[in-house]
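Asks: I've put the structures underneath this note.
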Structure 1
Amino acid sequence: MSQRQYGQELHISQWKNGFKGIMKRTTLSSETALNAVDFMEGIELADTMQPVQSVAIIGAGNMGSGIAQKTAQEEFDVQMVDRESQWVERGQSIIANFLDEAVERRIFSPSQVDGIKGRITSVVGVDQTAENTDLVIEAVFEDFDVKTAVFTTLDKACGPDTIFASNTSSLSVNALADATGRPDRFVGLHFFYHPAKNRLVEVIPAKATSAATVDKVVQYCKMLGKVVIVCADRPGFVVNRFFVPWLNEACLLLEEGVATTAQIDAIACKAFSIGLGPFGLMNLTGPPIALHSTDYLAEQLHTPRYVGAQNLRDLVANSEQWPISDNTDYNQTQYEAVAERLLGVVFGVAAQIVDEDICSMEDVDRGAKVGLRWARGPFELMNRLGVEEAARMAHAYANIAGEGWTVPDFVDVQGNTNWNFSYVDSHVDNGVATLTINRPEAMNALNVTVVDQLTSAVAAANADDSVHTIVLDGAGKAFVAGADVKFFVDKIRAESIPDIYDFTAEGHDLLNAIETSSKTTVALTTGLALGGGLELALACDYRIGTRRTQFRFPETSIGIYPGLGGSQRPARICGIPAARWAVLAGNFMTAQVAHDLGLVTHLVDVAEVETQVASLAETGKPDNKYPGAPANPESSVVKFAEAFYTDVNMPALIGGGCPENFDSDDKTVSRQLKSLSYTAPIGLKMASDLIDATATTDLATGLNMELEGLHTIFSTKDALEGLSALIENRRPTYVNQ
């Protein structure tokens with residue numbers, strides 16, 4: 001039986017067992033109950049339990065080829081389909097060029113590129129799309145009639161279970177769904193250029209789209225490593241709804257003679273903390289796209305202010321780009337006029353998005369930060385300026401915009417109180433509480449707010465009698481990429497180390513609530529888990545990994561030691577020598593290495609994560625969470641760690657030397673010695689002592705020792721140097737003080 005089939009059988013088994021349990025507790029006659037169970041025994045595998053595995057992309061242009069490339073990179077089988085062979089060949093050429101660049105930048109190896117290309121099949125003719133394809137994504141140009149013609153052909157070519165998706169930045173998803181023969185299996189997608197690089201995707205269900213369809217498409221997008229925003233079908237969706245008017249307003253400011261293109265770009269960069277202004281962005285993506293998008297919003301939202309500026313219209317008619325000079329000097333009057341208009345339109349539209357229930361304000365900000373790479377989202381910018389001042393700017397813009405443009409009442413009701421953001425999403429389904437840390441723009445890094453919210457979410461799940469399993473997850477590519485380093489630096493410089501202690505102690509309380517929970521606890525470490533994120537995961541009963549999993553304890557290389565259990569739990573899981581290898585040298589751990597050590601308890605295919613969660617929920621808590629020995633003693637990494645990081649060798653290693661009977665010229669040995677040489681001596685010694693203590697203390701005592709050493713380590717010059725160097729992207733220079 002294949003892994004996929006096993007997962008399906010497992011789900012069905014759990015469903016049957018649960019149904020039988022219900023039958024036992026009902027007042028139905030025994031005959032009726034038995035008949036019902038017999039019916040369940042004969043039921044076929046439900047389609048909703050099968051993840052997307054095969055994908056077809058219709059349209060081999062820049063966007064379509066990019067989606068195909070990203071999909072193949074994540075090990076899906078992909079058909080790249082277009083009308084004629086020349087267009088498919090062009091798409092393959094585009095992909096090849098991007099992948100060649102990736103090899104030059106050492107992102108992929110030549111063999112990996114061969115594998116990616118090998119997963120992409122060229123198909124000529126939409127009617128030749130494979131009948132059994134799981135998901136078909138149409139990515140032709142933005143023309144409703146052309147798109148619906150494609151779906152008419154696909155309806156005949158594909159089986160009834162195939163899900164259709166349209167990659168669109170503007171067209172009505174409901175109208176497109178209604179034009180297909182399967183509106184319940186239709187969804188809108190908005191990938192951002194370049195889809196192999198930009199991490200954001202908007203998922204737009206139609207009114208008729210089934211929940212199962214949304215779940216499967218969202219899962220597919222997450223398997224691509226995307227940050228997913230599920231939003232309502234309204235013109236512009238989320239990001240374009242505020243971004244496109246922002247572009248057009250810049251054109252109107254230029255048309256009015258308020259400032260030049262260079263000045264407006266410079267002011268926008270300062271006001272929004274961004275790297276490229278509106279005119280530079282339009283030149284990059286193409287002025288015709290901006291014109292088409294803003295005219296569409298004007299029509300659909302009945303907002304004349306959004307009609308494309310005449311200078312933009314003329315530019316497109318002449319096939320030109322914006323001339324941007326090197327003279328970016330501006331005066332204060334110009335700055336205030338430009339900044340207030342651009343901020344005002346963004347603040348107002350962001351509020352409209354939330355008011356119309358398109359998505360949450362957190363998702364609005366997420367879209368700006370991930371999709372547009374703004375430093376702050378609209379609502380965060382409001383907090384920075386003051387919500388009352390932001391409201392004033394939005395109302396000032398409303399007076400200019402006129403018909404069809406108003407500021408929602410909730411902005412005025414907020415007064416001058418900052419917006420509060422939720423970074424932990426909680427969802428309970430069939431006894432499983434999934435707690436997702438949703439801060440992908442910061443790789444889900446732990447800060448005071450996240451720890452507080454996660455603590456509350458864990459407490460609620462622990463108190464919920466209907467919950468038997470708690471799953472911790474992270475949005476985007478990372479599980480949790482450590483703690484917020486800037487917090488530590490700011491507190492050290494302010495001589496507020498007690499605040500660091502309090503924050504860390506609160507983290508210990510959170511991890512203890514997970515450690516001692518009566519529920520089965522699972523960490524979905526299917527991406528990057530660093531430092532505090534890895535420590536959070538190790539407090540759970542189980543850690544599920546995939547090929548994307550990467551673990552690391554970087555603390556000793558940045559001047560400190562792991563303070564959330566990282567000096568205690570690894571040794572109790574995989575033994576002291578292996579823990580020294582992981583913690584002291586800060587070695588990167590692949591999914592397989594982490595599994596060999598026992599830090600990953602279950603290594604599965606990306607598509608089988610949900611199946612594994614269901615299996616663990618049925619299994620319950622482990623018999624022995626802390627075996628104190630590596631899971632795979634035959635692993636080459638394990639064998640090296642247990643030979644190299646012995647008690648006898650530690651004095652030499654801590655002192656910067658090479659142990660006897662080891663050759664410093666050996667590649668593996670030299671790599672370890674080099675890694676250890678990059679660590680802060682005080683942090684290295686304290687981490688080593690804490691790991692050693694696991695041999696003679698229980699977990700609670702060891703964790704308390706971690707806390708007791710915080711004031712000492714964060715008071716060192718090396719701690720400030722190491723943490724500061726990380727923020728400043730430079731190598732630290734340690735002085736052993």
Structure 2
Amino acid sequence: MHRRRPGRRHARLLAAIGRSPMADIWTVDRDGEGIAWVCIDVPGKGANTLDRAVLDGFETVIEGFEKNPPNGIVLHSGKASGFIAGADIHALGELEEDDLRGLLEDAKALLDRFEELSCPSVAMIHGHCLGGGLEIALACDRRVAREDTEAGQPEVRLGLIPGLGGTYRLPRLVGTAEGMKLILTGKSVDAYKGERLGLFDEVTQARHLRRAARAALKKGKPERTGFKALREEAMDTRPARVLMARQMRRKTAGKVDRRHYPAPFRLIEAFEDHGIGRDLMEAETDLFVELARTGASRNLRRVFALREKMKHAAELDADKLGISHVHVLGAGAMGGEIAAWAALKGFEVSLTDIEADILAEAVRDAHRLFERKPGERASRGDLRPPRNLLIPDPAGDGARRADLVIEAVPEKIDLKKDILSELEPKLKDTALIATNTSSLKLKDMAGALKKPGRLVGLHFFNPVRKMPLVEVVRGGRTTKRAMSQAAGFAAALDKITVPCTDSAGFIVNRALTPYLLEAARLIEEGETPEAVDAAAERFGMAQGPVEVADHVGLDIALDVARHLRTEFPEQIGEIPDNISALVDTGRLGVKSGRGFYTYENGEPKKDDIDADDMENDRLDRMCDRLILPMLNACAALLREGVVSDPDEIDAALIFGAGFAPFRGGPLHYAKARGVYDIVAALKFLEEDREADRFAPDDGWQSLAA
């Protein structure tokens with residue numbers, strides 16, 4: 001099949017990224033058995049990603065095999081991070097519509113040619129195998145995977161669908177139901193689940209991977225016959241597709257709103273019309289191009305870029321990090337999870353607590369985490385099993401050996417100061433001290449230390465295993481080295497880090513608290529908790545504010561609100577009486593079984609409310625009441641210099657507070673809606689509610705410039 005050569009726009013793109021189509025991206029080594037070992041290693045990048053130059057190089061490889069076929073092909077990666085992490089999202093964003101369409105069509109034609117080669121092929125996979133990377137692996141006849149492999153089609157999380165034939169090849173391999181589920185959710189699978197699904201032919205340890213690849217080649221090209229093939233053929237009828245599509249829509253609608261996330265719904269329609277054959281793969285290109293032009297996809301790709309930007313800014317080479325042993329004080333909900341996650345990621349961890357029962361329970365919880373998350377195991381650092389890395393330390397002796405000590409005791413300033421004062425003489429001179437405080441100021445703790453320059457804030461979010469954000473807090477005397485080490489450690493835990501100065505509430509709690517308080521005020525005024533949550537979720541928030549408050553704990557939310565009110569009385573305003581009334585009666589939220597909602601097995605009992613049945617004016621009023629105070633706090637954070645980059649605020653609120661990802665972040669949303677419109681809406685609320693808390697912050701002036 002012939003394909004178009006790169007046009008002028010492609011040439012300009014290649015020049016802009018500093019590579020030619022013939023760059024040394026692919027290498028081919030033929031061994032004595034006639035097996036071609038094909039290695040992809042994109043220069044200058046920590047992970048392999050796909051763009052025009054990579055595909056042009058792949059075509060050169062394929063042309064060589066078409067002329068001189070080897071006895072077999074093993075496709076593998078030269079990157080420590082993994083196989084291929086998908087398409088270069090930044091490069092895709094620069095392409096005009098015709099160029100994007102051409103790139104997709106050309107790439108699919110290349111994979112067809114590769115799939116049709118006369119010799120068998122095997123993808124030898126480790127680490128990340130995502131998006132276009134998985135689609136290349138699917139074009140191979142067989143796949144063998146290392147234990148640390150993570151595979152998936154995450155395009156739907158960027159407001160897109162697979163674009164290189166994944167909508168056809170993945171369901172064909174693992175079955176229609178499982179394949180469509182993976183694509184529609186964008187979830188990844190670890191190596192062993194992939195093996196169970198039939199995605200991988202074998203999963204093995206690193207030292208056996210080349211042997212497994214050779215063994216897979218000897219099996220030759222697979223034949224798609226037998227019961228599974230017949231079953232899939234029977235399911236690919238119009239009546240069966242209509243039934244499956246109805247089920248897919250119902251499940252998808254239970255998770256996301258079509259108005260905000262159209263991609264999975266459009267793919268379901270295409271599946272219903274075309275099935276999982278080649279017709280769907282042909283329709284895939286038009287659908288990908290259509291979705292790439294939507295505002296939702298542009299903003300979701302912006303969120304992806306924010307994630308990469310924050311991670312890249314914090315990463316340190318392992319030898320520069322200087323942290324191998326971590327000591328955690330406090331084995332409660334936060335300390336226990338921090339310790340477990342650090343051990344899972346390859347750090348030796350000693351965990352101490354004055355309560356033996358709490359320490360024992362934290363270790364049991366950690367072992368359960370290790371069993372549930374084998375795919376999260378470290379690929380660097382100490383590669384011993386994590387249960388061997390987590391050391392219960394009732395006496396606290398591990399502090400003497402620690403490179404990093406994390407304090408995670410209750411939020412009481414005198415307690416924290418006493419602990420830091422007693423701890424410091426036991427530590428190495430080079431040891432870093434981190435506090436996991438969520439709202440207390442570092443300057444109030446630093447006085448307890450003789451070397452306050454090594455004190456830094458590492459604010460993890462609960463639950464640590466799920467929440468990707470860590471706020472890295474710089475105290476007035478914190479050194480650059482301490483900040484760099486702390487951020488590097490969090491990045492080594494695969495967390496997204498956002499730096500900020502030592503200000504009450506830091507970023508997330510400062511912006512989230514006005515949002516939660518306004519929800520409580522709306523309830524005091526007569527709105528139901530369900531209606532308030534429905535309005536926020538209609539806006540696109542991951543979870544409504546009432547349910548968020550219940551999960552945080554109403555006692556904790558109240559303490560944070562009171563603390564912030566002492567610092568920012570006008571912005572916080574009077575604290576609604578209903579929160580303290582609930583706390584006084586022991587209704588603390590999920591942990592007590594009752595808060596604003598009543599909970600059974602951690603799930604709230606709610607009256608069914610559909611936001612579509614609510615009047616638009618009512619929804620808009622509630623959304624502005626909830627969202628605008630959060631935006632106002634973000635403008636204040638920027639003006640005060642707590643954060644220097646608006647992108648950092650957007651990232652913090654998306655990854656730490658569940659702000660609607662498809663809107664690109666609170667400040668990005670404000671600019672898209674119009675800063676002057678935001679200011680006018682705040683002024684209206686200030687006058688209408690006679691409340692200073694809505695007064696537009698002076699920070700909007702710089703954002704409007």
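Each reported figure results from applying straightforward, stated rules to the coordinates on display, with no laboratory input. Since we're looking at a predicted model, the values are computed, not measured. Cβ atoms are built from the backbone, for glycine too; each structure is taken alone.
Asks: One of 1, 2 was used to calculate distance in nm of label points 7 Å out along Cα→Cβ at positions 392 and 496, giving 2.8; which?
Replies: The correct label is 1.
Asks: Please compute distance in nm of label points 7 Å out along Cα→Cβ at positions 88 and 480 for structures 1, 2 and give me the label with the greatest value.
Replies: If we compare distance in nm of label points 7 Å out along Cα→Cβ at positions 88 and 480 over 1, 2, the biggest value is for 1.
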